[in-house]
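Bear in mind these aren't lab numbers, they're just calculated from the coordinates by the rules spelled out. Keep in mind that this is a model prediction, so the values were computed, not measured. Cβ atoms are built from the backbone, for glycine too; each structure is taken alone.
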Structure 1
Amino acid sequence: MWAVALSVDGEILANSGEDGTVRLWETSTARLIKTLDGHAGAAVWSVALSATGELVASGGKDGTARLWDLRTGRPRAISDAHTGAVHGVALSADGRVLVSGGFDGLVRVWEAHSGTSLHTLRSDRRYERLDITGLSGVTTAQRVALHALGALER
């Protein structure tokens, strides 16, 4: 089990895990309502439910954030703009905005129903814009790691 989310009214529980699915449960009876399958068997690391109870968001190791229609169990929108796993998803109270955060260090803001990207946020990495030109005493692997963390060379 990787993630759980509870509806605002406490009637629906969503959970996700290693098998690539999101399961929706009725909390009062512990009855499985639906299983959402679409992350290509990749672990689903995050889930969120809209306040209206109509939408479920999921983010997975496959690099996608998905927005599901709770009634039909079908995806409404799929975003694949992360270059690595999606570690977190959130939905606005009205279900209009989906936010996804990924291993790539990006936070993406989407118009939920269309999947249109609204904004991309990225905070500075640990060594962002640090000039390592002429730096000595580091291995090639260390230099590559510094570049991945934002360092640059002229």
Structure 2
Amino acid sequence: MNKKLNVTLLKNPVHFLALGFGSGLAPKAPGTFGTLMAVPIYLAIKDLELSLFLAIVAFVTIVGVFICERSSNSLGVHDHPGIVWDEFAGFLITMIAVPFDWLWLLLGFLLFRLFDIVKPWPIKIVDAKMPGGLGIMMDDVIAGVFAGICLHLIIWLSAYV
């Protein structure tokens, strides 16, 4: 079931956050639009000390479990495509300790979207089997970790080319 979402949902603070400040209402590719909405958040925190950056990512992730669960329950649809807070967390995880460069930002975005869409093992299993808000968040957390590892490998290899 894919329940159609209405802009009036954004009046509810939980839905406002879960729907990525409205980016999840995009009629096509809401996950991509949600990830795009995460870019300004990344740009705002990219220069923070790593420990503070990690604390923000942890906060976004932990709070996301509750936000996504409440929004999902209210909508009556587990992991509705419009719920994109998990993309915020996944993209921020991808960008952990990445030196800022527009190329790395673009590549991080593309890698995260690739892992989130393709869902290789174990992402697909987590997505299918883990219930509730934790399940909504965890597939994107793992996609972010995979994308981040690939991005760091590419950055490391680029130093030798």
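Among the shown structures 1, 2, from which was the value -1500 of helix-only ellipticity at 222 nm (-39500 (n - 2.57) for each DSSP H run of 4 or more, over all residues; to 500) calculated?
Numbers: 1: -1500; 2: -22500.
Answer by label: 1.
Which structure, out of 1, 2, was Rg and Dmax of the Cα atoms in Å derived from, given a value of 18.7, 65? All intermediate terms of the calculation are to be shown ahead of the outcome.
Working: 1: 18.7, 65; 2: 15.2, 52.
Structure of origin is 1.
Please compute distance in nm of label points 7 Å out along Cα→Cβ at positions 11 and 139 for structures 1, 2 and give me the label with the greatest value. If you can, show how the numbers build up before the last one.
Values: 1: 5.8; 2: 3.1.
Of structures 1, 2, the maximum of distance in nm of label points 7 Å out along Cα→Cβ at positions 11 and 139 occurs in 1.
Name the one structure among 1, 2 that relative contact order in percent (Cα under 8 Å, 6 or more apart) of 26 was derived from.
Details: 1: 13; 2: 26.
Answer by label: 2.
Where is mean count of other Cβ atoms within 10 Å over residues 19-26 largest, in which of 1, 2?
2
Using mean projected area of the Cα convex hull in nm², for residues 59-122 alone for the comparison, can you identify which of 1, 2 gives the largest number?
Values: 1: 4.0; 2: 5.1.
When mean projected area of the Cα convex hull in nm², for residues 59-122 alone is computed for each of 1, 2, structure 2 gives the biggest number.
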